[in-house]
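Take a look at the structures listed below.
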Structure I
């Protein structure tokens with residue numbers, strides 16, 4: 001099972017900029033991740049197609065995380081996007097709390113961030129991906145060889161908006177954005 005990540009980079013930036021059109025945007029990227037180079041390429045391509053600059057900040061540990069938020073404040077960056085990374089998933093409550101404390105609208109890559117108070121997420125539905133993995137597991141248990149199964153790509157993409165967080169940040173969520181949301185947390 002594979003999930004989309006790089007293909008969603010430009011859309012994530014577009015959605016964040018829809019809420020904060022004039023704000024500068026930063027992206028946290030875990031430079032120690034094996035996927036960092038591919039993610040960097042995706043970010044550069046999104047910058048090229050949108051014509052909007054993105055400040056890249058390397059975040060690979062807790063010290064980097066604190067320093068990156070300090071940079072956001074010092075540089076008066078008005079929006080944040082996280083690159084897909086397990087490091088960020090493991091610290092989602094901490095990251096959401098820091099973004100709220102510093103009033104930085106943030107786009108996340110999994111609904112689980114919005115569920116714990118993050119502003120919004122746009123990415124693969126993990127529930128759908130796990131469901132598909134379960135189907136493949138059932139097929140294997142019924143005797144199909146794993147090598148005979150196709151590699152599947154999770155296809156369900158969801159936009160989740162947390163209106164409580166948007167209100168706390170003083171953001172006006174346009175009805176057109178609300179209408180596109182798959183889930184609205186109030």
Structure II
């Protein structure tokens with residue numbers, strides 16, 4: 001399973017944490033061990049960045065609680081989570097969360113902002129681009145159509161009014177302790 005989390009201090013010092021030693025992290029550990037590992041390093045992060053991580057964590061609420069516990073008093077956790085991306089890193093791909101689900105699992109944090117990455121159209125383009133991974137001539141044809149559409153399209157926008165978004169590529173969550 002792939003897991004990478006960047007933890008940093010405002011003075012610019014940072015540590016990387018990853019479950020896979022092949023990624024050469026500063027700390028080889030699971031997110032469930034983050035508190036113990038950072039305490040051992042005498043490191044209290046002001047900022048945690050977790051990109052496409054939490055869909056791979058079986059006990060997400062417990063993992064987020066541990067991240068909350070190790071952050072400094074005014075610490076911030078920024079996480080990106082997929083929505084439309086197909087199952088990956090089998091068998092450790094546990095979930096896709098809606099905005100209300102994200103609000104629920106980030107409940108330990110005092111402030112949670114959720115931003116959607118792209119809209120319905122962007123989701124379709126993303127699925128077409130993923131066609132290459134489905135193999136065969138059909139997959140390659142879908143990928144070509146997706147590539148063409150992505151070339152003539154604007155970049156996906158960020159949306160904070162989630163009431164108007166039916167589908168998205170994924171979400172970014174900015175959670176303050």
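Nothing in this text is a laboratory measurement; each read-out follows from the coordinates by a stated rule. This one's a predicted model, so the numbers in the text were calculated from it and none came from an experiment. Cβ atoms are built from the backbone, for glycine too; each structure is taken alone.
Given a value of 12.8 for mean count of other Cβ atoms within 10 Å over residues 48-55, point me to the structure among I, II it was derived from. Walk me through the intermediate numbers first.
Working: I: 12.8; II: 20.9.
Corresponding structure: I.
For distance in nm of label points 7 Å out along Cα→Cβ at positions 16 and 112, which of I, II scores largest?
Details: I: 2.0; II: 2.9.
Top value of distance in nm of label points 7 Å out along Cα→Cβ at positions 16 and 112 goes to structure II.
Can you spot which of I, II the value 4.7 was calculated from, given it is distance in nm of label points 7 Å out along Cα→Cβ at positions 40 and 136? Show your work: numbers first, answer last.
Numbers: I: 2.9; II: 4.7.
Only structure II yields this read-out.
Which structure, out of I, II, was FRET efficiency 1/(1 + (r/R0)^6) of positions 56 and 72 (r between Cβ atoms, R0 = 30 Å, to 0.05) derived from, given a value of 0.75?
On the way: I: 1.00; II: 0.75.
Structure of origin is II.
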- Query: Who wins on mean count of other Cβ atoms within 10 Å over residues 80-87 among I, II, i.e. which is largest?
  - Reply: I
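Using mean projected area of the Cα convex hull in nm², for residues 104-143 alone, single out the structure from I, II with the greatest value. Before the final figure, lay out each step's value.
Working: I: 2.9; II: 4.1.
Across I, II, mean projected area of the Cα convex hull in nm², for residues 104-143 alone peaks for II.
If helix-only ellipticity at 222 nm (-39500 (n - 2.57) for each DSSP H run of 4 or more, over all residues; to 500) is computed to be -8500, which of I, II is the source?
On the way: I: -13500; II: -8500.
It must be structure II, since only it matches.
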